[in-house]
1. For structures P, Q, R, which has the highest computed value of relative contact order in percent (Cα under 8 Å, 6 or more apart)?
2. For percent of Cα pairs over 12 Å apart, for residues 184-239 alone, which structure out of P, Q, R has the highest calculated value?
3. 4.6 is what came out when distance in nm of label points 7 Å out along Cα→Cβ at positions 136 and 232 was calculated for one structure; which of P, Q, R is it?
4. For which of the structures P, Q, R does the calculation of distance in nm of label points 7 Å out along Cα→Cβ at positions 16 and 200 return 3.8?
Structure P
Amino acid sequence: MSPSDSVASWLQLEPQRPEQVPLRCWWARPTGTPPRGGVLVLPEVFGINGWIRSVTQRLAEAGYAALAVPLYARTAPELELGYGPADLALGRHHKELTRADQLLSDVGLAADWLQQQLPVPATGLGCVGFCFGGHVALLAASLPQVAVTVDFYGAGVASGRPGGGPASLEVVPSIAGTLLCICGDGDPLIPPADVAAMATALLAANAVRVQAVAPFQHHQPVVLEGGHGFMCSARPDHRPEAAAAGWSLLLEAFDHGLGSPGDRDSA
């Protein structure tokens, strides 16, 4: 599919419950054919910037309806930063102002809206997040609307959660869909102990699930060659080979886990 087969634009979602706020999202979708499924895109600390919009567009060109969701809707709803030191400091400032319950409420609002845009029956949504968005994606994997989640280098999931509380890894047993946690082997923000904790949590959940239902899709920890942010072509740690491998894993996960049951049965 070429770029001419998709369209993208800004879109504002209005709150549906008292605890929700308006969400200024980037909305990209294929044209001329129904989408293969829907994907939520959760950004780095830098907001819905050009690179995140390009990821959303790329998913649309692969046949998915993709919605980039702001994570700072309460403190900086239109944040769009570059990758310099001042940008990083500002992005981290807003990250420290977030709370897990509010983030899940916002992602839930976006998920409800996105499901309404898809052909029925749809088995659930995909979710992909990068950096802070990867951490939030792991939490969002516990939402009932989400069937497949890819968490790219979501730091801190083994030690806490936004706004304080127990480690976000504690939600893994409650995830009904599938979860991939992908990070770089040289990521200073995800030390080996955290990588081991992620692998332990995912594999333990697999062991429980295989006793309960079969067949099922395994959770999977993946370590690729690279540092923090290797997927992003605008960052110094970008690794083209690792980024290509990560994108292939993402598409494979969505190909197998999204769409109607009939689509998967015939695949």
Structure Q
Amino acid sequence: MSILDSFSLEGKIAVVTGGSGKYGRQITLALHEAGARTYITSRQRDRLADIEAEFRQQGADIRALYMDQEDEGSILALRDELLSAEGRVDVLINNAVARTMSGWNDTAESFAKSMAANATGIFLVTRALGDAMAERGSGSIVNIGSIQGMIGPDGTLYEGLSFHGFVPDYFFHKGGMINFTRFAASYYGPRGVRCNCISPGGFWTEKTPDEFTKRYSARTFLNRMANQSDLMGAIVFLASDASLYVTGTNLPVDGGYTAK
């Protein structure tokens, strides 16, 4: 096998939770373009057909399946459906996230709901599909974290703007995800399953205010925010055999933000 061949995902079965959102779309397309038969999940059952149609318009044959990350029954049903259809899962991308809090003074119920999806839910999905990978003796789990799981918020980025970055649950569960990655790597490693984390930086969209873009970009080495394809290479690397000796790592994909 050549080094370039080791990056191929031909013949592999990949699952992306929350695969149609901000990061999920480029993650899903990266896996598909690298050759994987790719499934994505959504808790919006009535949108599954529309999601598939949106990907078909981009030339990608993606299947969307129902899963509610707060409901273990739906997670186990997803696992069983995948194993029935494909016989295995080779790649799991934990990307889905529930944004339930708006700030420090939000309710305890909002924090608990966030943890149900973003902490307990991540554990349940990882256990369900990770155990299935371990039975076969191979697989790659990639958790989509955030640089906000590595550092605290910089209030100066938001001064005078209509939004802020002080949302405690997000920092809490993204920080926990990084160490949970190390735990899963240790737990599954002897059975041939790897687990790594990618921590993206700020993602630019057409709705991002110019002033925020300017301030944020100045905080990075590359003087820009992340774009529609910046995660794709890292995803393919960690999902593929090119990274067979990489596990338990957290890779910031942030233009140097956390290194500055």
Structure R
Amino acid sequence: MDISIALIGLAVGFLVGLTGVGGAALLTPILILIGIPPTLAVGTDLFYNSITKLFGTFQHWRQKTVNWKLVGYLAAGSIPGAAAAVGLLKLFEVFLHSQEHLIRTALGIMLVVVAASILVRQFVLKGAAENKWQKKTIEEKRWMTIGIGVVLGFVVGLTSIGSGSLFAIALIFLFRLSSSEVVGTDIAHAFFLVSVAGLLHAGLGNVNYGLAFNLLAGSIPGVLAGSGLSAKIPSRPLRAVMAALILISGIKLI
């Protein structure tokens, strides 16, 4: 048991529970900044996320707040996309020996994108009028949904980031879902995506299981504590501050 790692998990879990901001955008850059190699940080974060998303998926399944048809279409694109990303990492290591540099640069870019997406979701999409895409049925948007899954799944497989924030933006903008359905569908899809991506990274030796379980030991009570305080503390300004911190982390990694 490494107390310092558990404390990092506690802090990240607390902020996730308090604000709802995706844990990967906070945890992965922290792991890299404390000296964990980028490949190991990404793979470990995916494994860690698969366990946390499992409990969330079970809870939303019980609450019937998961659109399983939408989960299926997203996963039909995102899982092959993540597999392609892991394959690309393997090729970069074999032929160019630059796997770590690729992940670090891609991670930095995606952190900037995620920071922007948090602000868009907070200040632009909230309360926005219904658009033409939302009026179409899921079947009419099937191939577009699969295509979005491919692109964002590739990003998640490469960086571990975006399984929550970027997919949530797509769900809000393109589909007519309640707030609870957005969260439930996003978490359920993310569980399948990060589980497969985590297994693929584990096959490359990119998962530190001891590190992951130390993080979980801290993050589980952290999420519970943050969730308990979320109704008492205004989360909007905190999300804006966290977006700024994520943006700074991204710039440092590029």
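None of the figures in this text is laboratory data; all of them are computed from the coordinates on show. Just so it is clear, the structure is predicted and the values come from calculations on it, not from any experiment. Cβ atoms are built from the backbone, for glycine too; each structure is taken alone.
1. R
2. Numbers: P: 69; Q: 72; R: 77.
Once percent of Cα pairs over 12 Å apart, for residues 184-239 alone is tallied for P, Q, R, the winner is R.
3. Derived from the structure labelled R.
4. P
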